[in-house]
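Take a look at the structures below.
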Structure I
Amino acid sequence: MRYPLDFTDSFETTLLFWMSRYLHSKLNSLSNRQVKDPKALAEVIGRLRISAKTMDELALLAKKARNAGLIGINTYYKPLEKLYGYLSALGLASMREIDEELISDFLASATAGLSDATKKNYRIAMINFFGYIDKQNGDDDGTAHHFGIELKNWGGLRGKSGTKLPAYMQESEVERFLQAIETYPFRADVAVRNRLLIKLILFTGIRVGEALQLGEKDLIPEGDVYLIRITGKGNKARVVMIRRSHIQSYLREWLAIKPCNSALLFCNKKGTPLTQAYVSRTVEKILMSAGIRKEKNGAHMLRHTFATLLYLKKKDLVLVQEALGHASLDTSRIYTHFDKERLKEAAGVMDEIAKESS
């Protein structure tokens, strides 16, 4: 049976559901030759089928399975335990916000100081967990979300560096996407808000969560730009800019009608904060209307697009790091892989030698 990716309205509850289902599948695949208490194991399997309610309960079920004789369960449970704590602290609203970059960030922090063998176990656990969800999730219309977590070049292991190349839009696709933002048939009460929000993300590269935390006072007019105060991961503050001409009319209209119950810039019609899942679904709909398909079609792809085009136009990696709020320059370095001019230089290194030998 397939389940919706965001099984409940609560991200933590949904994550626990998928972890429970995954561990249930692993219990059925592990060798049972050393099982000493079949009754206890059957109880654990039955409980995992309907999902643990808390992480403490999931920990207890994993312990009971181990005590019953399935010692190998810890190889799968321990990485999930740390993943749950890491993702819960980020305040995510949807499983769709998880991508390879986020899991690489998790592994970098969760496995620091561990042996290479343990790091490999964590990597395999992440690939298997999200691979399981890839196969088991599905909506009523027959579509399914695909994480595609591979971590082929995760840099946590000695002798390896880099991460999977992110999906992004080329300039011609950005032009089509911008046109689609203007023409997409939004409901009248959300059209101005959605266009303002999506343009803010695309033109500044800020994270979706960062955009949704913005208050009215965080947009400061200065000449022909707005200075935007951002609170990023770990409560780190930075400033980004956007041309006033890109958002001025939408911002003026939205401020005149917004029903927010607080100083937040963006909210729903009830006055409460928007969710990241809603923003990602909105971006996906606009992309589809523009005929643009990428491996990752959510709102985070807009951030990758901004970063890629910024590097290709300015060739300044430090600028990319500062604009995106990356803690490490290594995180920003992935965008250099899209520099075709640099790759052409590498491709021509043997040209002179080839001419002399011909």
Structure II
Amino acid sequence: MKTQRLDKIINRLLEKGLEQMVICDPCSVFYLTGTMIKPGERMLALYINKDRTRDRIFINELFTVNEDLGVEKVWFDDNTDAAELLSEYTDKSKPLGIDKKFEARFLLRLMELNCASGYVNASECVDTVRQQKDAEEVEFMRAASKINDLAMSEIIKRISSGVTEEEISSQMMDIYKSFGAEGYSFEPLVGFGESAAIGHYEGGARKLKEGDCVLIDVGCVKDGYCSDMTRTFFYKSVTDEHRKVYEIVKKAQQAAINMIKPGVRFCDIDRTARDIITQAGYGEKFTHRLGHFIGIECHEFGDVSVKNESRAKPGMIFSIEPGIYLEGDVGVRIEDLVMVTESGVEVLNSFTKELTLLD
């Protein structure tokens, strides 16, 4: 077990008046044990208690987990009432923290068995700890982002007249694997011209022609951690209007990055970028939050939005990705991952953000 991470979670639980919790999210189990177990429809449960000698992980015998997870394994098969087995270890006189991803059929069974005095959604106790990356995680995130920079440099070499969005996106997996990545953190988003103005457009048969924007939003997984980056290019030529839109987005992104440091509210970071785009006359065309947290999952707990009044803390890693989307014409988004440091910010991506014409 990653004991320092577990200690932080236990402290958060105690602050909420809880002494025990069931963690079932495979990503959170990976965060604590270093092993990813994907249980499908079967129960996976890491039971933790302030009395650390009672910690157990419940795993179906179908899964081969030979690693020492630093916690005692309790095996069960498909003929076992897994929830009943778990209930034998809980403190029935105390409330039980529940993972938000714990399936209702298991939770309801625990409730039938009266395995605790009450049930509390305690996911935030894990999620807030996961928000602040430790030194090991930071290195994994830097490595994943470096691969993303290299992959972007390679994929734009494949851009040519008449190529389709699907033909470009379909080449990303081989590129990532050539640089040592394990796979995608999400399916590549590639849009040409007016397609780039469609929210989370995943690419189709649209062929590239001169004057099109080329929006590429991609991410990979390396050592279990995700990267995410977006760049917008133009093919052979760019109109004055499209250049103007690009420079506004670039200005908004840089202004937001420049203000990041410990203590800054996320709503203020979002507002800084949004105000620049609004003042330029495109406020209604910036249709999403400024960013999302990232780590083991591409989208983790927390975001950079006008509604999030929490403050930045060292070790937090999130995206900064303003955009302007003109329906039927062009879409421009520029995205980097950034990390809050003790005194400011580190941008994890190094790929150029200067307006680039591909030919």
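Read the figures in this text as sums done on the coordinates, not as results from a lab. Keep in mind that this is a model prediction, so the values were computed, not measured. Cβ atoms are built from the backbone, for glycine too; each structure is taken alone.
Taking distance in nm of label points 7 Å out along Cα→Cβ at positions 147 and 307 as the criterion, the top structure among I, II is II, with the largest value. Among the shown structures I, II, from which was the value -17000 of helix-only ellipticity at 222 nm (-39500 (n - 2.57) for each DSSP H run of 4 or more, over all residues; to 500) calculated? It was calculated from structure I. Calculating mean count of other Cβ atoms within 10 Å over residues 179-186 for structures I, II picks out II as the one with the greatest value.
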